[in-house]
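Each value in this text was obtained by applying a stated rule to the coordinates, not by laboratory testing. Here the structure is a predicted model, which means the values were calculated and not measured. Cβ atoms are built from the backbone, for glycine too; each structure is taken alone.
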Structure 1
Amino acid sequence: MSSIIARRALLRAVPRTRSFASATADVVKSDYMEKQAALYAHAAETANLWRRISFFVCAPAIFVCSIWVYKLESEHHEHEAHLMAENDGHLPDPPAYEYLNRRAAGSFPWGPNSLFFNPKTNKDMSKVDQ
C-alpha cells in the first residue's frame with residue numbers, strides 16, 4: 001500500500017507537460033485558414049462548372065426541345081383541323097370502349113364530368129346514355 005502512495009506522490013511531483021498544446025496556436029490557425037481557403041476555392045470552381053453546364057448544355061437543350069415540341073404540336077393541330085374539315089367542324093367521337101369513362105363509385109358531386117372538363121377535348125358524359 002505504501003508503494004502505491006509513494007508512486008502517486010512521485011507522479012504528482014514530476015512536472016507534466018500538456019501534450020495537446022504541443023503545436024503552437026499560429027500553426028493551428030494557419031492550417032485552419034488554409035483548409036478554409038481550399039474549401040472556398042473548390043466551391044467557386046464547382047459553382048462555375050455548374051453555371052457553364054447550365055448555360056452551354058441546358059439552355060441549348062431546352063431551346064432544341066422547344067422547337068421540336070412546336071413542330072410536333074403544329075402537325076397535331078393541322079391533323080385535327082383536317083379531321084374537323086372532314087366532319088363538318090366537329091372532331092369525330094372517340095370509340096365507346098367499355099373501360100373508358102367508368103364511374104364505378106358513382107358520379108362526382110358536381111356532375112358526371114370530371115373536375116377539369118373541357119368541352120373541346122373531353123367527352124361530355126352528361127349526353128351519354130347509360
Structure 2
Amino acid sequence: MAVRSARDRALELLGPLEARIMEAAWVGRLPDPFVVRDVHEVLADLAYTTVMTTVSRLAAKGILGVERSQSARAHRYHVVEQPRQMIERLSRVEAGRAVARFGDAAFAAFSAEFDRLTPAQRERLRRLADR
C-alpha cells in the first residue's frame with residue numbers, strides 16, 4: 001500500500017476547487033502573499049469570480065489568512081495552515097464531534113482502534129499525544 005503524503009491527505013479533505021488553489025499555494029506556484037488575480041493566472045480555466053469566491057471560503061475556514069488594506073484595492077492572502085497542521089486541526093475537530101455525538105460509544109471505538117495498533121504505532125501515538 002502506498003504511503004500518502006500529508007499534502008495528498010489534506011487535499012482530499014477539501015473541495016475540488018479549494019484543493020486546486022491550496023495545492024498551488026502549498027507547492028509554491030503562488031507568491032506569498034498573493035491576490036486573487038495571481039490565482040486566476042495560475043488556474044486560468046476558472047472564472048475570476050469562482051476563484052474569488054473559493055479563496056474567500058478558504059479564508060473563512062482559516063486555511064488562508066487575509067489582509068484587508070484600505071489603500072490597496074485587492075485583498076492579500078497568505079497560507080495559514082500547512083497540510084500537516086490542517087490535518088491535525090481537522091482530526092481534533094472530528095474526534096471532538098464523534099465524542100459529542102456518540103459519547104461513551106466514541107471512547108469505546110477509540111479504545112478498540114488503539115487495541116489494534118502495533119507496539120510501534122502505539123509508541124508513535126504516545127509521542128504525538130505528548131506534543
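Which of the displayed structures (1, 2) returns the greatest value of mean projected area of the Cα convex hull in nm² on calculation?
1
If mean count of other Cβ atoms within 10 Å over residues 33-40 comes out at 18.8 when worked out from the coordinates, which of 1, 2 was used?
2
Suppose distance in nm of label points 7 Å out along Cα→Cβ at positions 9 and 49 works out to 3.8; of 1, 2, which structure was it derived from?
Source structure: 2.
For which of the structures 1, 2 does the calculation of distance in nm of label points 7 Å out along Cα→Cβ at positions 81 and 105 return 2.7? Before the final figure, lay out the partial values.
Details: 1: 4.2; 2: 2.7.
Structure of origin is 2.
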